[in-house]
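So, here come the structures, one by one.
What follows draws every value from the coordinates through simple rules; no lab data is involved. Quick caveat, the model's predicted, so the values are computed rather than measured. Cβ atoms are built from the backbone, for glycine too; each structure is taken alone.
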Structure 1
Amino acid sequence: MGLYVAYFRFRPGTNVLQGLEAFERRKTFEHPHQATVQGEYWVNAPEDQPQVVLVWEADDEGAGDYYEAAWGDLFEITIAPATRPVSELPENLPEIADRR
């Protein structure tokens, strides 16, 4: 199963009332059934930074299309595949040549 991260940044020129509209819309929004949401964070960030960060798992990229259709009028959305860091180092690491 793939892991995805979406960064939602308010479109340039979004005013305070439009921002509040997003919060109101979120109250009734339902995530797509194929996405297993791992985290959703609404961030009080500067306007050039993401205001929402969403992380989900899915078998394919279809959920990203759903988010863009549902929120693209208010947000510029960047979606990227992601990975989790390795929790343990392998026992046999390759030797690194001495670089002097």
Structure 2
Amino acid sequence: MITCYIRYVIDADKLANFEHYGKLWIPLVEKFGGKHHGYFLPSEGANNVALAMFTFPGLSEYEEYRKKSFEDADCKAAFKYAQDTKCIVSYERSFFRPVFE
């Protein structure tokens, strides 16, 4: 199992746009076999940092999802929405493996 953690720097004045963007991606990740754990929007502290986490069974399944996402019409529309609204300033992606009891 691999968890993708994305840390976004967002335009704080476009929080509603970013929230809409997140709601677009949750079912898309799941459409390609992942389990989305949600988007986490600013509350206290920095007003321009948001997070997302989702899990795939392994890195190869994640890589297949990424490949398919660039070909899928709904994913392309979500990418375009972020580009058009400029709600995302930058992001960084990291991968983690969970440790359970």
Structure 3
Amino acid sequence: MIRFSYDQVKDQPRQCQQMVQQVIGRWLGDELDQTALSFLEKEVLRLAIRKGEPITPGEVQKYMGHSDKPIKKVLSQLVEKGWLVPASGTSRIRSYRVGDRVKNPL
């Protein structure tokens, strides 16, 4: 929890924004090594975090505008890296959720 007084927000809004950005950076920065992920992987991970519940390959396909094959490849890569985990299914995974490696910012 970050606390700001009304006067701080009113008189120094930029300083308050910077404080929030620093806290978020420390909170997510170490866990989510952005350099290890491709652009598609980052976008899929952002979608999963934003949604806050399991995502399906169809949802990702619709969101990204890509065909089935590259989306399934990206999802499997994210599972291998530990960013996503299967939420349903064992031999045929039907949905994915954010893995324990990612601290949920919500």
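Of the structures 1, 2, 3, report the one carrying the highest value of distance in nm of label points 7 Å out along Cα→Cβ at positions 19 and 75. Don't skip to the answer; put the middle values down first.
Numbers: 1: 1.5; 2: 2.7; 3: 4.2.
Comparing 1, 2, 3 by distance in nm of label points 7 Å out along Cα→Cβ at positions 19 and 75, the maximum is at 3.
Which one of 1, 2, 3 has relative contact order in percent (Cα under 8 Å, 6 or more apart), as calculated from the coordinates, equal to 26?
On the way: 1: 43; 2: 48; 3: 26.
Structure of origin is 3.
Which of 1, 2, 3 yields 1.55 for Cα Rg over 2.2 N^0.38 Å, for residues 43-82 alone, as computed? It would help to have the intermediate numbers written out before the result.
Values: 1: 1.24; 2: 1.55; 3: 1.06.
Working through the options, I get structure 2.
One of 1, 2, 3 was used to compute helix-only ellipticity at 222 nm (-39500 (n - 2.57) for each DSSP H run of 4 or more, over all residues; to 500), and the result was -6500. Which label is that?
Numbers: 1: -6500; 2: -13000; 3: -17000.
Computing helix-only ellipticity at 222 nm (-39500 (n - 2.57) for each DSSP H run of 4 or more, over all residues; to 500) on every structure in 1, 2, 3 gives -6500 only for 1.
Given structures 1, 2, 3, which gives the highest value for distance in nm of label points 7 Å out along Cα→Cβ at positions 3 and 91?
Values: 1: 2.5; 2: 1.8; 3: 5.7.
Sorting by distance in nm of label points 7 Å out along Cα→Cβ at positions 3 and 91 in descending order puts 3 first.
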